[in-house]
1. Among the shown structures 1, 2, 3, from which was the value -19500 of helix-only ellipticity at 222 nm (-39500 (n - 2.57) for each DSSP H run of 4 or more, over all residues; to 500) calculated?
2. Given 3.1 as the derived value for distance in nm of label points 7 Å out along Cα→Cβ at positions 175 and 207, which of the supplied structures 1, 2, 3 does it correspond to?
3. Comparing Rg/Rh (Cα atoms, Kirkwood Rh) across 1, 2, 3, which structure shows the greatest value?
4. To which of 1, 2, 3 does the computed value 23 (relative contact order in percent (Cα under 8 Å, 6 or more apart)) belong?
Structure 1
Amino acid sequence: MSETKSSRRWWALAVIAAAQFMVIMDTSIVGVALPKMQGELGFGPGNLSWVFNAYVVAFGGLLLLGGRLSDLLGARRVFAAGWGVLLVGSLVAGLASGVGSELAGRAVQGVGAALIAPSALTLLMMLFGANPGELTKAIALYGAAAPAGGTAGVFLGGVITQYLSWPWVFYLNIPIALVALLATPALMPRAEARSGSVDVFGALTVTIGLAAGVYAIVRAPQAGRASTVLVGALAVVLLAAFVAVQAKRRQPLMRLGIFRTPNLAAANLAQFLLGAAWIPMWFFLNLYLQQVLGLGAFPSGSALLPMTTLTMLGMIVVAPRVIAKAGPKKTLVGGMAVLTAGLAALSLIRPAGSFWGDVLPGSLLAAAGMSLAFIPSLGIALSSARPEEGGLASGLVNTSYQIGSALGLAAMTAVAAANGADLLTDVAALTDGYSAAVVGAAVVAAAGAVVAAVTLRTPGVKVREEALRRP
């Protein structure tokens with residue numbers, strides 16, 4: 001391979017990592033801005049989490065469709081289309097004047113992210129899949145872009161909200177999207193389109209079913225039992241219909257047989273539980289810093305920098321070395337256990353607490369756990385699938401994490417509200433609610449450690465484990 005072509009691959013990786021950076025930044029950048037948006041747009045305590053969930057539900061629900069389109073139409077085309085959709089959604093969200101238009105813009109952003117994320121991972125595998133050592137480095141850099149996006153989100157969200165205004169947290173996406181659109185044709189590998197059908201019905205049932213399930217969980221403390229059961233039943237019916245259709249279609253959105261691939265189901269379940277534990281912690285920690293400790297938007301964003309910076313460094317520097325010595329299974333199980341310990345420490349937050357005593361120690365421990373758990377679970381999920389199903393595997397692992405994030409946040413929002421977080425003027429009640437939510441996240445992380453230990457089969461990991469090790 002020529003030096004010029006090799007250099008171009010790493011520039012392409014920079015754009016792919018920027019894609020991961022952006023889709024995660026768009027989840028985190030709104031966190032610091034939430035109190036301002038709540039006041040100006042009229043969100044109530046019960047529906048504020050939908051600023052996050054509208055994005056994540058559309059993102060997670062349509063990722064399988066994005067992966068299928070990537071396999072059929074070519075990853076490069078879908079990657080570029082996703083940036084265009086994200087640009088439009090960011091403009092709508094920034095111009096929003098009420099709850100409805102804001103949530104619509106966030107949902108459109110999620111659609112764009114659902115096209116970008118699986119096609120980005122497919123492009124990464126096309127560029128680096130032939131060299132296990134380079135693939136390890138590429139996955140580590142790609143994985144590190146997630147906490148980097150989280151870091152940029154909380155920090156830039158604080159700066160922008162404090163010194164400009166909250167709409168600029170969305171306008172920031174526009175120039176980055178334009179640069180990505182210009183760079184894609186020159187850097188990304190071309191893939192021929194393949195014949196096949198697109199399961200639109202499956203995409204609709206899984207997305208609407210997921211949205212109904214999240215809505216039922218979030219609204220459970222406020223809505224009556226009959227309403228909650230009705231919406232929850234609708235979610236179950238739609239998701240069951242999705243599975244039934246996938247089992248019968250000749251060209252399904254998600255081939256159910258893929259879960260028989262050794263360790264793929266286990267790795268995706270680990271990603272699901274990882275998202276369900278990590279995102280609620282991040283969401284409620286943001287609110288604790290501002291609504292209980294009284295920090296402004298900029299200091300609150302800055303307070304989360306140590307955690308997100310450590311996560312990024314851990315993914316790039318530490319996780320690959322630990323995987324090389326201990327193997328991916330032990331690294332994943334250990335990471336989930338460390339994350340559990342960090343969340344347990346964060347659950348001890350106090351109404352009269354401080355950043356140094358109540359936030360920093362636990363957040364750093366949680367960051368170490370996240371960095372150790374994320375890379376092996378992602379790598380196992382990607383390297384387990386057949387090459388021709390790279391888009392499906394990419395969409396599936398992203399779906400697992402995003403659906404876990406949405407359902408985890410929905411469940412912990414209900415837990416927080418049931419324990420006093422809906423009493424915005426009572427600092428002690430807020431703290432109790434936020435603490436209960438973080439306890440719930442710790443339970444989820446502990447379950448993830450147990451599930452990974454029991455379900456990951458070491459012999460199956462070894463078949464592809466060279467794809468996760470340094471040379």
Structure 2
Amino acid sequence: MINSKNIMILLTLLSTLVGCKISKDITSPEAPLPQQYRNSATTDTTNIADIKWKHFFTDASLQTLIDSALKNNYDMQVALKNINSAKLLLNQVRWANLPSASLQVSANSNRPSGNSLNGLSAKSFLGTTHIEDYTAHVTLSWEADIWGKIKHQKANALAVYLQTEEAKKWMQTNIVASVAEGYYNLLMLDAQLAIARRNIALNDSTLRIIRFQYEAGQVTALAIQQAEAQQLQAVALVPQLEKSMTIQENALRVLTGELPGRIQRNTLLQQVSKVDSLSAGIPSELLSKRPDVKVAELDLVRANAQVGITRANMYPTLSITASGGLNAFLATNWFNVPASLFGLVAGGIVQPLFQKKQLSTAYEVAKVDREKTVIRFRQSVLHAVGEVSNALVRIEQSKAEQSIVLNRVQTLQRAIGNANMLFTTGMATYLEVITAQSNTLQSELELASVTREQLSAKVELYRSLGGGWK
């Protein structure tokens with residue numbers, strides 16, 4: 001037992017050492033950020049990531065799909081459970097500075113040997129052959145956070161909690177983008193299916209004229225065969241497109257947490273409203289807007305906290321314990337107060353000496369892990385900048401490609417009209433008509449694909465900038 005003077009000495013030592021810091025807080029390392037994106041010469045800080053997803057995607061059917069996915073998607077539900085779990089651990093570690101308390105109640109009876117010292121003493125002094133002991137006491141134990149170990153444990157728990165929040169945001173960002181891209185892919189398939197069916201009807205009209213000419217002896221059977229082959233090319237597209245459409249619908253339904261089924265859509269691909277202003281802002285904003293980059297940044301906090309914890313494990317541990325309660329040899333005297341009262345206060349310092357180099361190795365490994373975390377953070381920033389730059393070039397080039405393909409489609413559509421008119425008057429051959437129809441079919445299918453690519457690029461820009469979680 002130590003007296004109050006010794007306790008004061010220990011507390012003075014504690015107050016002297018508590019200011020020591022063994023693991024300095026680190027700031028975020030410099031990331032490889034350019035002044036502007038490769039395909040953007042603007043310095044405007046306006047960023048489409050600040051637009052709420054309901055304002056960025058204005059199609060009612062798409063909004064319903066996204067809303068359903070955010071509520072029912074199983075990955076999103078797991079992310080929410082991760083937040084709850086991390087919050088519970090954070091609340092628990094906040095109690096780490098408080099002492100531990102335990103209550104113990106015990107009763108035992110011991111019959112020593114009659115020839116033993118305890119047996120002879122009990123018989124001589126107590127007049128009994130057995131010894132009873134009844135105890136009820138509360139024990140308090142407190143470890144002084146001299147080296148900041150508990151402080152770093154709290155920092156680690158807080159970083160874990162914040163990471164789950166950011167992970168949930170990043171999950172939502174990707175879900176919103178995935179649903180939007182899947183929906184636009186469906187609209188493209190709708191458009192391509194309509195093109196294929198329209199081309200089948202056009203080929204049917206041409207084939208009917210060629211058959212009349214064959215019966216009149218103006219063309220050979222080869223003309224009919226080539227016209228039928230051209231029509232079958234369009235016919236074969238229908239089951240292919242319907243298959244892709246069903247698979248895409250099932251994927252979207254699963255993404256929204258529902259069983260496979262049809263997806264309701266009330267708009268056409270060319271009717272999708274487009275956001276005219278697509279400002280990407282400046283690269284430095286990625287650090288605050290992209291949830292996955294913030295997760296990597298919080299990894300730095302966790303790694304630094306682990307360095308502090310492993311370093312603190314190498315230093316002395318000061319613990320103070322206090323115990324008090326009731327003790328008696330007879331049950332009738334157990335609660336005889338104050339005679340049965342007892343108390344104990346003790347303090348101790350434990351310094352690890354030889355742990356087979358485990359503590360120092362753990363500390364060095366933690367420092368290496370912190371350096372690896374810095375590398376991963378810089379990598380995440382570099383990856384984010386690359387994604388934005390790629391999305392910008394996709395938007396720029398898809399606009400140019402769409403303009404070219406649209407002009408080609410318009411030219412070929414006029415060519416079909418001229419070819420059909422000349423064919424009926426005998427001034428053009430069936431081969432010219434078939435060629436014009438085939439070229440128009442491929443160009444119209446390509447135009448639908450390019451239009452979807454432009455929409456997909458805008459979705460990717462929105463996602464890569466960190467939009468979608470608001």
Structure 3
Amino acid sequence: MDLAVQLSYFAAAVLFIIGLKAMSSPVTARRGVMWAGVGMVIATVATLFHPSVEGVSNIVLIFIAIVIGGGFAWYTAIKVKMTEMPQMVAVYNGLGGGSAGAIAAVSLLQGARAADDTGVATQMGSDVAVLALLGGVIGSVAFSGSMIAWAKLDERFKKSTLVENHQWWNVGLAVLTLLLAVWVYHTGSGFPILLFFIAALALGIFITVPIGGADMPVVISLFNALTGLAVGFKGYVLGNLALIIAGTVVGAAGMLLTFLMAKAMNRSLANILFSGFGAAPAAAQSDEEGEMREVGPEDGAYMMAYADRVIIVPGYGLAVAQAQHKLWEMVELLHKHDVDVKFAIHPVAGRMPGHMNVLLAEAGVPYDMIFDMDEINEEFEGTDVVLIIGANDVVNPAAREDEASPIYGMPILNVDYAENVLVVKRGRGAGFSGVENKLFLRDNTRMVFGDAQKVVGEMVQTVKGM
């Protein structure tokens with residue numbers, strides 16, 4: 001039976017890796033999710049036959065938990081709005097970290113009871129005890145930090161509180177957690193274990209609270225990597241091969257994605273975590289001369305219909321307005337007018353990696369019309385019209401021109417090089433980072449104020465009547 005279980009774990013791990021590889025492309029992402037899901041089912045079923053489960057008397061409770069958890073996940077996945085997808089990812093990622101932390105707590109408590117006053121390392125073994133403690137602190141930090149990230153993305157926690165000398169508070173909490181871990185390692189009492197997890201949870205909160213909302217996608221990706229790492233450690237503690245492989249793969253992929261996103265913002269991970277960038281709600285003021293020039297949706301529609309080339313840059317405002325279907329309807333009409341239309345996606349557009357790709361795919365936009373920043377940035381200079389819907393910071397020329405700007409050095413979409421720029425925006429406020437956008441004051445830029453769905457709907461009617 002043990003051989004069959006291990007072979008099942010191996011099959012599940014292979015499916016996880018195949019699924020993760022498929023998720024790297026929008027074309028195969030859906031298939032990848034299905035493969036990974038099958039792998040998870042196999043791993044879950046195999047675990048019920050693991051030798052360590054023999055003699056367990058709460059199998060009924062396990063099935064009840066699976067039904068409740070699976071039912072809740074299915075219901076929320078069906079009901080979640082596209083604008084709330086980043087929050088959902090943050091919550092589920094946090095729950096993964098929390099489960100790893102909970103497993104660590106149970107393992108340490110069992111070791112403490114068995115070891116009496118001689119220390120958990122005596123009973124569990126030094127390597128297992130160390131990995132249990134590491135998994136506990138990493139999982140707890142991922143859990144509490146992800147909950148704060150969820151609150152920020154859901155605008156339930158709108159302020160990023162910068163405590164004076166907050167870096168030193170973080171260092172102090174980290175040192176306290178380390179000292180408590182040493183205490184747990186050498187004791188058989190449950191009290192230091194409780195203090196250890198309280199300190200670890202507090203550390204996750206203190207690390208995340210000062211970070212601005214504009215940096216939350218990177219933070220969520222980091223916590224996802226930490227959750228995977230914690231799960232891998234728990235796999236070693238439990239002797240579960242599937243957890244070790246799955247956790248390691250998720251941890252490695254999450255860290256790679258985190259560094260790629262940080263690179264896309266031209267900032268180090270340390271700068272994102274400890275600088276407090278984007279925390280202040282007040283917008284940075286610009287000395288750029290000029291004023292916003294407003295046009296109506298009809299004028300914008302005429303500009304695109306008579307253009308040869310149009311590039312559309314979607315942002316979070318498109319998701320909020322749920323205007324992706326109307327937008328695709330307009331693109332189909334522009335095609336009838338022989339207009340070459342492409343979509344340009346910035347690596348950190350939206351509130352999580354791939355947010356805009358998923359949004360456009362939901363509306364039926366073909367994948368061969370969607371281009372990443374590096375693929376399309378050189379084409380803006382020869383483009384007649386760029387239509388920006390809901391994007392802000394990722395098209396701000398200040399990142400390229402103003403050394404005093406907080407976003408200076410961040411690679412952006414060079415939309416200002418186009419002949420004409422149309423910006424659909426709900427209001428005149430700054431972007432998610434709180435930085436004023438110099439693009440809005442340029443001579444070749446025209447603002448179309450209003451809800452994106454209503455604005456695009458009026459554009460559609462105008463193009464239909466031409």
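1. The value was obtained from structure 3.
2. Of the structures listed, the value fits 1.
3. 2
4. Of the structures listed, the value fits 1.
Bear in mind these aren't lab numbers, they're just calculated from the coordinates by the rules spelled out. Just so it is clear, the structure is predicted and the values come from calculations on it, not from any experiment. Cβ atoms are built from the backbone, for glycine too; each structure is taken alone.
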